[in-house]
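See the structures that follow.
Where a number appears in this text, it was derived from the coordinates with a stated rule and is not lab data. Everything numeric here is computed off the predicted structure, so don't read it as measured data. Cβ atoms are built from the backbone, for glycine too; each structure is taken alone.
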Structure 1
Amino acid sequence: MQYKALTKTGTGRSGICVLDDFQTPFNVGIAVSISATATFTVEYSLDDPNAAGYSPSTAAWFVAPGFTSGSAAIAGAFTIPCRAICVNVSANTGTVTANIVQAGPA
């Protein structure tokens, strides 16, 4: 997977980053930065974004361990196989950006 950036201004869920859940081992690097003051979580979903009728608003989202209730820049590795990642912002006076890259073949 190539590098992808998810950006969210204001509150709510960002767009999604679709991941390859067949990669072994499953490793995703995530670095979240904020431009002002924000409270956010990084979330993942097991729902298939390529399935007919898929909608991020109705997908089941779970908070990623280590990325809960963030209010400062954070970076880490995510190893739970999943199909999509997003940022969910509950309070924001600026921009929240999540930089995401998945290990594996290009």
Structure 2
Amino acid sequence: MNYEIIYKAANSYEAHFIKGLLDKYSIESTLLGENLSMAIGELPADVLQVDILVHKNHLAASRDIISKYEKNLLSNELKSDWQCSRCNNMNPPSFEICWHCEE
């Protein structure tokens, strides 16, 4: 088989998000196990992870993309909410503009 598991996504949503990131860079990927979420409650949580596979020729580029994704996740966890200087509403750290006034 010329494909290798590059990442184990926590769920189908994360798997499809990462697949979209890879698609953006023209890297074809395959998801395995996404339909197991239908058995939730019957299976342990770690079994519900979705494997993301890419062709061996794209391993290095895929690892780089996923590494950037993970760093972004971590940096958002370390940031705190911020207050808009225009309307004073609080915004989550992942927002670059205010959700209320769009400033």
Comparing FRET efficiency 1/(1 + (r/R0)^6) of positions 15 and 95 (r between Cβ atoms, R0 = 25 Å, to 0.05) across 1, 2, which is largest? 1
Which structure, out of 1, 2, was FRET efficiency 1/(1 + (r/R0)^6) of positions 23 and 87 (r between Cβ atoms, R0 = 35 Å, to 0.05) derived from, given a value of 0.45? 2
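Out of 1, 2, which structure matches -0.41, -0.75, -0.97, -1.05 when log10 I(q)/I(0) by the Debye sum over Cα atoms at q = 0.10, 0.15, 0.20, 0.22 Å⁻¹ is calculated?
The value was obtained from structure 2.
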Value 0 of helix-only ellipticity at 222 nm (-39500 (n - 2.57) for each DSSP H run of 4 or more, over all residues; to 500) was derived from the coordinates of, among 1, 2, structure 1
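To which of 1, 2 does the computed value 27 (relative contact order in percent (Cα under 8 Å, 6 or more apart)) belong?
Corresponding structure: 2.
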